[in-house]
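Coordinate-derived values only; no laboratory data. Since we're looking at a predicted model, the values are computed, not measured. Cβ atoms are built from the backbone, for glycine too; each structure is taken alone.
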Structure I
Amino acid sequence: MEAPVVNVGIMTEKAVSFVFHGEYVHTETGKFLTGEQRALFVNGNIVFNGKLFKEIFFEPASPASSFELKAVTIGHNFHWQRQEDQCFKGAFNLVAGEDGIVVINQVDVEEYLTSVISSEMSAQASKELLKAHAVISRSWLLAQIEKNFRLAGEEEKRQSYYRDNEQLIRWYDREDHDIFDVCADDHCQRYQGITRASTPIIQKVIHETRGEILTDGENICDARFSKCCGGVTEQFEHCWEPVPHSYLTALRDSREAIFPDLTREEEAQKWIRSAPE
């Protein structure tokens, strides 16, 4: 069975410089392209090789072909934000957006996961941890694609905030991604193409867990993971969207069964200012 494909938003810029390693086909003209390329955003259009486009799609001519994007910003709004050149497998899409050229990588889900596992975690981590991460990341990704498909048929947008005279509650999820499935940065899952070389164990982990997902009844679990939860995980509906999930509950890192009610100001202050087990 072939793996599904995912559309990953890599960057949005006024000018995009890229290099084709191996041949790529410009699907509209049928021309084969290699080497250095450049596209500019001018008056809402993409200028490429002297012509105007609203969208450009490039297909790899062989599985060995890849493309390199110059100056990709990673870690948006984090203290480690920086730019780096990154290489990717799969197809390559340029779309004229409101603020610039949106660069989208269309890639096999399992190829995508190989990069995510190498980028989010250390490729030197234990095999069982990496296998668990592969299943969690695959589940999260397919749940987002499934949710996007479901929400596309709904007339009303899902509630993202609540305000009254005393409080403002804002749920942060992915409503701003409307022309691709997920982005490539920490906002979704860190995806850096084949720039982060994976180890043989990563390849083995992806192969051994191929197609494995977490489910809740007939639904794919919207699985989440964090680098540091602060000692206790938050309930899903308090962070991402006002929809409770029975499989995403508050849990402590320690074995103690009871933890404070962090919705109470004094308990939250005590928790933050102390060093719980």
Structure II
Amino acid sequence: MVVPSHHVIAMPPPFDAPPYPTDIFEGQVVLVTGGGSGMGLAMAKAFAQGGANVAVVGRSLERAEEGAAQIAELGARTHAMSCDVRLPDAVAEAFDEAESVLGPVSLLANNAGANFPVLAENISPNAWNAVTRIAIDGTFLCSAEFARRRIARGEGGAIVNNSAQYIWTGFPGDAHSAAAKTAQATMTRKLAADWGSAGIRVNAVAAGFFPHADSVSGSREEGIEPLQNMIPAGRTGYIREFGWLSAMICTPLFGSMTGQVIVQDGGESLRRSLMMPDFVPPRERADGPWGWK
């Protein structure tokens, strides 16, 4: 169905109008994992719009450098690095390099992740590890390295994790990612409790559909009408909205908030009623377990 014309659909401000002062992160350095593209790049740009200097971490140095170049256009100092967040020594080296170039890292955005549709019984051990270790081990190792450094300096900081709204419901073909993202949410609460007295806040955004160039759910130019029609807000999210929320909860504006998992999905997780399309088991779907190929 097409969204009726009389429905009110709230739209975000333009990219050059972030919802916080442009100097709110002045003098601070943020390290963004998986920051060279997609949702990580949106996070990195949002921090840059608030005046932060940005360390961009990625598995691919070329992709990290491409993202850093876009962030630099916003006026931020940037530095791109290659790092496998599953390896503790590599994480420590990335923090050392970022701090030698940009200064002490006071903000951390854990975005690095991987996902692909596959039925649970067909997930190989390697596939399971590829998804879960990046999201679970990577988030923990980067967060712990960040906290140790901030505690040693006697200074606080803020961490934001990229989770997903399907952690409460699961998602067809996503047993690996749902498990990993659920672990991130639980970790968010636990780390917030451990590090609150050190002035380190830890929160997460449970994101819904934010189509972008690298998204499996399609770009904004194509393939999103079936998605926006099923979302109570009447549309999928704009990637800048995710970036802004992720950065904003790390500002002093939310200085008393920690241990929270904020759902940002346009109400998609609320769409439960007696009249819904028939459920088709994932393995019986002609167009793949996610409903598209």
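Here are some notes:
- Origin of the derived value -0.37, -0.49, -0.88, -1.03 (log10 I(q)/I(0) by the Debye sum over Cα atoms at q = 0.12, 0.14, 0.20, 0.22 Å⁻¹, for residues 43-122 alone; candidates I, II): II
- Looking across I, II, the calculation of distance in nm of label points 7 Å out along Cα→Cβ at positions 35 and 147 that yields 2.1 traces back to II.
- Origin of the value -1.00, -1.37, where log10 I(q)/I(0) by the Debye sum over Cα atoms at q = 0.13, 0.16 Å⁻¹ was derived from one of I, II: I
- Among I, II, structure where distance in nm of label points 7 Å out along Cα→Cβ at positions 19 and 235 as derived comes to 5.2: I
- Of the structures I, II, the one that -6500 was derived from, the read-out being helix-only ellipticity at 222 nm (-39500 (n - 2.57) for each DSSP H run of 4 or more, over all residues; to 500): I
- Distance in nm of label points 7 Å out along Cα→Cβ at positions 75 and 115 - highest-scoring structure of I, II: II
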